[in-house]
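Undergrad: Have a look at these structures, which come just after this line.
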Structure P
Amino acid sequence: MKKSLLLISLLTLAFTNAFADVDVTKLPKKKLTPQGKYLTAKETYDVVKNEDNEVLFIDVRTRAEVEFVGMTHMIDANIPYMVQDLDSWNEKKKKFNMEPNSNFSVVFDDIIKAKGLNKDSEIIVMCRSGSRSAKAANLLNGLGYKNVYSVVDGFEGDKTKSGPNKGHRAINGWKNSDLPWSYKLAKNKMYFE
């Protein structure tokens, strides 16, 4: 019953021009997934706020991002898809290099089993802006999970192209859509190595 409610919710979104805010055909290549399943932050909120839906909602940002930018307590867990290599510097980007989290699939498997879900369950992954969540969805697809949705605008949203906020993540995304979030972390949802 719960799974059919989620399916009805997702189908309703799809058939009511759910992607009015996002033209999927114009998504950059780095945000595309093999499943072709995408949600906006607002759509994700509508799905996960319904407690009858059996869905796993994962934030794949780094722990530092979650700590300093905030989080929504609606997630089931934070599992970073990438982790910072604090011993390696990227001169071009002027920041520490990132590397794939070698524990991602192991921790993910533990969380999905603990929630009583399986490879047929609906999964939503969110990062900062939709690129890492697409990569995480690709990885999960390769592991046999076929119902993985990527939040295309992420937690912080996309960068503005003009105006006083040019270059800042000031449009769409979880925070810019006035969805519930906090700087206070939920320890039971955080990633620990």
Structure Q
Amino acid sequence: MSIQRRSLSDIAKGGAPSPAKLSHIVVRTTNLARIKNWYLTVLAAQVSYENEMVCFMTYDDEHHRVGMVQLPGMSSDTPAAPLPGLEHVSFTYADLGRLLATYQRLKKLGIEPFWTINHGPTISMYYRDPDGNKVELQVDVFKTREEANAFLEQYYPENFMGVIFDPEEMIRKYEDGVPIQELYRRPRLPEGMTPWDMHRP
């Protein structure tokens, strides 16, 4: 089987890639049950996945449009803890090449992600805007909501966070022609680590 090499510079020649869509928002809360029920009611949505700390829901063909997280120790009266509010906004790119080309373009401008993680349903890079708001740039791993939900059901009980990856290593593999499905495959958590060890607030 011949390996087809790829070039991010070819993508960049077409101009800076823009996201294909605004994909979801995530909010922090001190009362997961209350805010979950509010969004379910207001949006007439359905839960895609939930546990005692996170809930993802959707109202269309996206695997999740709204996420909510109750971080350990978060309280509205603890000054040092994250306050309830917007967790992040997420933008989806059409394919992995455009996401990686965007990473390269932004890095040349001195804008680098503070967190790069394979969530499973997405390959995601998190940035902070000048005011400190989190912005996720991502690519969808699965073509349909049903495939993404099947992954959530099977793998999220063990690891709802994902596994950190090195974007430079992913670029090397991408340009060397490693199959996209292999680049998308989420590895298991490193031995002795929990999902929260993968979190970069």
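Undergrad: Computing P(r) over Cα pairs in 10 Å bins from 0, in percent gives 8, 33, 37, 18, 4, 0 for which of P, Q?
TA: Only one of P, Q returns 8, 33, 37, 18, 4, 0 for P(r) over Cα pairs in 10 Å bins from 0, in percent, namely Q.
Undergrad: One of P, Q was used to compute distance in nm of label points 7 Å out along Cα→Cβ at positions 86 and 182, and the answer was 2.6. Which one was it? If you can, show how the numbers build up before the last one.
TA: On the way: P: 2.6; Q: 4.0.
Checking each candidate, the match is P.
Undergrad: Between P, Q, which one scores greatest on FRET efficiency 1/(1 + (r/R0)^6) of positions 70 and 166 (r between Cβ atoms, R0 = 35 Å, to 0.05)?
TA: Going through P, Q one by one, FRET efficiency 1/(1 + (r/R0)^6) of positions 70 and 166 (r between Cβ atoms, R0 = 35 Å, to 0.05) peaks for structure P.
Undergrad: Consider the structures P, Q: one of them gives 26 for relative contact order in percent (Cα under 8 Å, 6 or more apart) as calculated from the coordinates. Say which.
TA: Label of the originating structure: P.
FYI, it's all coordinate maths here, none of it is from the lab. Just so we're clear, the structure is a prediction, and the values are computed from it rather than from any experiment. Cβ atoms are built from the backbone, for glycine too; each structure is taken alone.
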